[in-house]
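S.K.: Right after this note come the structures.
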Structure 1
Amino acid sequence: MATPRYRPPARLAAAAAVVLAAPLLAAAQAATAEADTATGRLTVTQVENARWPGGYQAQITVANGTGAPVSDWTVEFSLPEGAQVGHMWNADLNRGSGGYTATPPAWGAAIPAGESYTFGYNGDLSGRDTDFTACTVNGSPCSGHDYRQVGYFTQWGAADRGYLVEDLVASGQAERLTHLNYAFANLDEDGRCFMSDEEGRGDAYADYGRAYSAAESVDGVADTPGQRLRGSFNQLRELKERYPGLRVSIAIGGWAWSDHFSDAALPENREAAVESCVDMFLRGDLPRLNGAGGKGSAAGLFDGIDLDWEWPATPGEPGNAVRPEDRENFTALVREFRDRLDALERRNGREYDLTAFVPANTGAIEAGYEVDELAEEFTFMNVQGYDFTGAWSPTTGHQSNVRVPDGDPSAAPRSYETVVQEYLDRGAEPGKLVMGVPFYGRGWTGVQPGARGDGLWSEAGGAAPGEWEAGFNDYEVLKEYAEMDGFELYRDERAGTAWLYDGTEFWNFDDPEAVAQKAAWAREAGLSGVMAWSLDGDDDRGSLLEAVDGQLNGRG
């Protein structure tokens, strides 16, 4: 599998003046106070910091998260067609037919534990992109992980479920994540990001108003009354300090808050809508609410924006604005976001991710997504790999299966294979796709045994009772069901799915074995990782995410 491409700026405007090929004093510094490290690994990132007609300048940073000094390192990388290294400083360069190899200069470049070393180069450019097409450091992926491991953390989890950011640490999930998406931010009638404590429209108190005690906090220190950033946002900041390699994005929309995405994408609203979200979450200018917030109060917290429009040109939740031109407008909105993030990258000298959650429904894909054009703009796309069926269907089935099961009576059966193929057929590369897995199950009641006696494909009386909603239960709940008298566990090894049946209730769900099967398929299909919705559905040991990590990266 190709190394996942963590996208540096690729849509930069030409620089007004040519930058001379001269080493920057800062680039020669071996130590930085806050190296962006991944625990136990060397990582490498590249940032393009200038461009001019026919050329560009980039800096490459090697960060040491191993816990011991590193005096010898080798970075091997390749660039897209149209980009090539001209002159490199503060590292020795060897050119080969397959790319480039950078090693420490003759005077040495030891990297202390927790610190980093930066070198750079001027390059020739006749194409558009300059990001690595492949990169290894001492033979391992430059990302520090072989694959992206993405998880959604829900805004309502703290109040409704008692699931705090600190629980990511206690469960072991935090050390296994490469990306965390905070769900969700909302858009107003003009499509602009806003904050509110009005029920159903926002929860600024949960986001950055709630004061956490020492026992609840990631760093073990209680919030103070005068603190400008509290709540989950401050806890995420503390989490990033503890796990510097973790990238955190703000997810906008979701099923309940996609009402005004179509308004945001209109030509007359687009620029102001994007600016409002960039100001609020990337510049960190939170409105003053609950005695917190203010200009720059969340600066540096978020590493990107995740767009969760459900769904362009297609009705999602009743009340959503839907327009026939949503498909083209979404592409234009994404480009506006990417342009703003590129400009911010140049100004701040750091990378920003632009990602999206995209559907599993063929009709929704065709109606709302210019996949080939979007794939160029997004860092990666999280593909919905669940809710293929549920209690809205009169018969039981699999809500998340790798392959179409034998005997599936659906007119157009879906699976990971069929859904991903829809994106590949429309121009997406496998390395741009991250496969979603559910940390919950779907259930029916009044289910007859059927011909095989296991309840599968049988008529049902409706949704089974759930702890949070009818027909829905988290894995941590269904794990207990599996141990109850009466329920029997069934599997379809080929389809990569499991279910529970007690003669009346039927629950299709993923346990660690089923999740591992899904992760293995994602790896074999050349995808760049796995995404989980949502982290609060896992058990207190993080068993599902542990299964993903073990399958993708060989770690238990």
Structure 2
Amino acid sequence: MLTHLSIRDIVLIERLEIDLSSGLSVLTGETGAGKSILLDSLSLALGARGDGALVRQGAPQGQVTASFDLPINHPARTFLSENAIDDEGGELILRRVQTADGRTRGFVNDQPVSAGLLRQIGRHFVEIHGQHDERALVDPAAHRTILDSFGGHLGETAAVGQAWQAWKTAEQALRQHRARVEAAEREGDYLRNAVSELGKLDPQPGEESDLAAKRTAMMQAEKIASEIGDAQEVLSGSTSAVPQLSSLLRRLQRKAPEAPGLLDEIITSLDEALLSLDAAQSSVEAAMRASDFDARVLEQTEERLFALRAAGRKFNVPVDDLAKLRDGMIADLADLDTGAERLGALETEAQTARQIYDSRAARLSELREAAAEALVKAVMGELPALKLERAAFLVELSTDPETRGEDGNDQIEFWVRTNPGTRAGPIMKVASGGELSRFLLALKVALADRGSAPTLVFDEIDTGVGGAVADAIGQRLARLAERVQVLSVTHAPQVAARAGVHYLITKSGAADRVATGIAAIDRAQRKEEIARMLAGATITAEARAAAERLLAETSETS
């Protein structure tokens, strides 16, 4: 339920704090005191459309915070979890900041959320209804949910939804397989030739990059080997200077004794040069062996690489995807070869899934028909006291087994007939504002806490009705409040007298700076306020006596 409402700088409200309790609470006050502002503020916290005009004049922004105490297993908590909003199982706080330039920011437990998400969450907490309510009563989809909640067969509704999903999944699998088989049949020859070609080629993932690297290495080795060969030719070939240097060294060594000391340095230098050349020859030969490659291997590598790349161009895929393409084509051929058998199995699965759905949907239709009769009876039982004894409430339920949907085969809409002999029609089109609010109240009483938010707010649904009807409305609001929290903005003293808590909304301040306030009032103050509601501006002794009787009577019947 709604436990606390905090409002800052919204229209006439500068700063307002209100603690709320369970049961029936009423809000009263003179016209223009700010009752509608209070509800607009609550609606803002629940995700309603923002407006910069809501910000109090002179303030940069306004803010509304609504705190809720909900059971740990309330569906709203599941919704929070599904949307990754922190929830530790304690109090839930919705906050909305409205800036004067029209922008808004929403928060749930101080976590930023969009206005749309805030609105979805708010629907789990509060329903606001008035003479021009267009939520629960205007959408036939909501009518179906209301009826299912009243009938207590939401489990069967969920089972129908699951059967629908299973059938749709089976249908999708059937369509996809049929499409593959048909495509395979059209391309059978092409697929067989392609699989044969790719099977012979046998491409492997990563093979192109390996071959390209190997080819580059061998081409580099070929270029280096050529340079090393040139070095070998210079050192060891026919033009090598080594034989001549060796011959010269031997001649000089023979002549050395004839001229002592004269040739020693030359002989030493030549000997060292020959040793260096010999070492160079050894290094060149080692390099030749290291850079040795097989030209035939290079040719084979290039042929393989070019064949893979040609296949990639032919099939218009990267070379690394050739293996995947081949496997996919093999699967397509398998579908073609075994397609009829698999297709028949999928057709059977889809047919069985549809039969399960039809069976569950038919059962749900029977439950809805029974629930519709019971709901009509319950609502009709509330109408006479609300001065709608000549009216009729109808649940227009039509079932078409061939019109399948996730919610079953039924189209459900609430209709009314306001007078005998008139034509019945959709409730939003036929009922007037006052009638609509009373039909809504009768419906809510019939539903009690089934399919209802934990907090119901009724905005002046007693407008334009007399004493007996107002008293009947008060009785029904009090009955509702035994199961859910009820807040009612009212002008009817009969309704106000039945409240567990009575809040008085007042307006104070100078002409150029007016502020709205709210406070819970005690029994003596309630008597005075109800007397004002009965008598108007001038409160008479008779009005006070009538107010006392109302309070006493409602205390006795409560």
Structure 3
Amino acid sequence: MTDNEKFRPSRRAVTSGLAALAAGGLSVPLGSGAAFARRAPEGAPFVVPALQRWQGGEGEFRLGANSRVVVSRGNARLLKLARTLTGELVELTGIRLLEPLVDNGRADEGEIRLLLDPSASHPEGGARYREEGSTTTVTAQHITVTAPTYEGAFHATRSLLQILVQDERRVVPAGTAADWPDYARRGFMLDVGRRYFTPEFIRDYIRALSWFKFNDFQIHLNDNEIKPPEGDWSKAQSAFRLASDDPKWAGLAARDGSYDRSTWDGFEELAATHAVRLTPEIDAPAHSRAFVKFRPDIGLDGGNSDHLDLAKPAATQFMRDLFTHFVPWFRSPVVHYGVDEYGGPVDQYKGYFNALAAHLKDLDKQPAAWGSLARIGNTAEGYDKDARIYSWNNGWYGPQAIKRDGFEFVNINDVTLYIVPFADYYHGQGLDGRYLYEEWAPHVFPDGQSVEPFDPALHGALFAVWNDLVHETYTELDVHGLVNKTLGVLAQKMWSGSGDAAGLAYDAFQQRVNTLGLGPGLELLGT
């Protein structure tokens, strides 16, 4: 245990006598992303995240009533985006465009052309460009976006909208932008297990994340309070947030709020149109009070527990059945199955880890897990290396050990990237934006555990909200207020690691971010 770690709560466990971490800052240097940070291209229009490449041209494109969106022939998904973009332009600029058209081979004046070319590539962007990149050419007559994928085209439309909302003349400077992310995963995790968030909020966060080109929204679907009142787990808050109409699962969904299949399908559809992946997380064998409450026979200590009793085959079978039932709801190729902070026998834990990883693969999903192997058995021998590891705490399983053991991983380190709203630990008042902007990047971890920039085993980074304080009174909009402080900063750093976007210092960058709002279509959050 490092000197820092002994003052750090476990990911979701706060023990008595812990010294509080500073609410908004860090007392020690954590390693720096500044050494490789690169300046955004000179003269490029300000967007968040910053464009990777920009070559200025002559003149400007002016949006007007004769403008319209034109799309590649034969692509229904892109045509839907064109219609959405047309409505968004009305909302954000007040200019009503002509109805979208399918490409007729000409480039008429006033057009915003969205074209898919699966063969499009970029020598610097590489695989990331082929997955989410685009090239946008702006002249006085028209704008042409060419992208190899829908996701790349969608991201380019966010840049265009951001440029337009900053200029009352509704113009886009002429030039050519090539853009792509340097990291495959750029995300946010929300704990709805301990606190219910309305469907309106979830939908707004899909939209807000897409505005800044995040592409991963992980929803932590079950959990419980950290310690039971008076040692009695029957009195503890717990919840599982998916509500099935199958009688087998009647009574499992939380009574204070849950999402039925129709609501979840709506989330998935909105996420797909906004180039965001919903990564579901169902956490066991710890943090499992909702499951033990539903089936006391599979819980430790006769059911007075938040742990499954892995000595009982029925416990593992219950979780197999649960995933079998709910995985068809999920479009994400990745399903997170938790497996953290378990206090039972290591051999039973390993059996469960591997059994559920294999089961998810049988269901055609990539298994993902919280890194725990340094504390649970202190060895990765015999574990399924196909599981993607979320490196959340160096003591539980840091990135250097994860790399050594042959796993792929993401950075969701608790010291830098955790918010526990209004707690006196884990950034209770929001993340340290200045530190993140000036020093952090996705490869940076505390305590000398950083990896090389763009390490091939590192897929990217997420930040997280954990609602540990289940009895505190705060709203989902209060949570948004904490998250929103650093949305722009994290979008910039997760996209490219650059801490010098458009040559702006931190305060100036934040002022410019505030001019962008949160994008169109919002139900609750406003702009």
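Coordinate-derived values only; no laboratory data. Predicted model only: the values in this text are computed from it and were never measured. Cβ atoms are built from the backbone, for glycine too; each structure is taken alone.
S.K.: Taking relative contact order in percent (Cα under 8 Å, 6 or more apart) as the criterion, which structure among 1, 2, 3 has the greatest value?
M.R.: Details: 1: 13; 2: 22; 3: 19.
Top value of relative contact order in percent (Cα under 8 Å, 6 or more apart), among 1, 2, 3, belongs to structure 2.
S.K.: Using distance in nm of label points 7 Å out along Cα→Cβ at positions 218 and 482, single out the structure from 1, 2, 3 with the greatest value.
M.R.: Numbers: 1: 2.9; 2: 9.5; 3: 1.7.
Top value of distance in nm of label points 7 Å out along Cα→Cβ at positions 218 and 482 goes to structure 2.
S.K.: Still on this structure, please answer the following. Using volume of the Cα convex hull per residue in Å³, for residues 298-385 alone as the calculated read-out, with 166 as its value, let me know the right label among 1, 2, 3.
M.R.: Values: 1: 112; 2: 166; 3: 94.
Derived from the structure labelled 2.
S.K.: Moving on to the next point. To test your reading of the models, identify which of 1, 2, 3 gives -8500 for helix-only ellipticity at 222 nm (-39500 (n - 2.57) for each DSSP H run of 4 or more, over all residues; to 500) when calculated. If you can, show how the numbers build up before the last one.
M.R.: On the way: 1: -6000; 2: -19000; 3: -8500.
Derived from the structure labelled 3.
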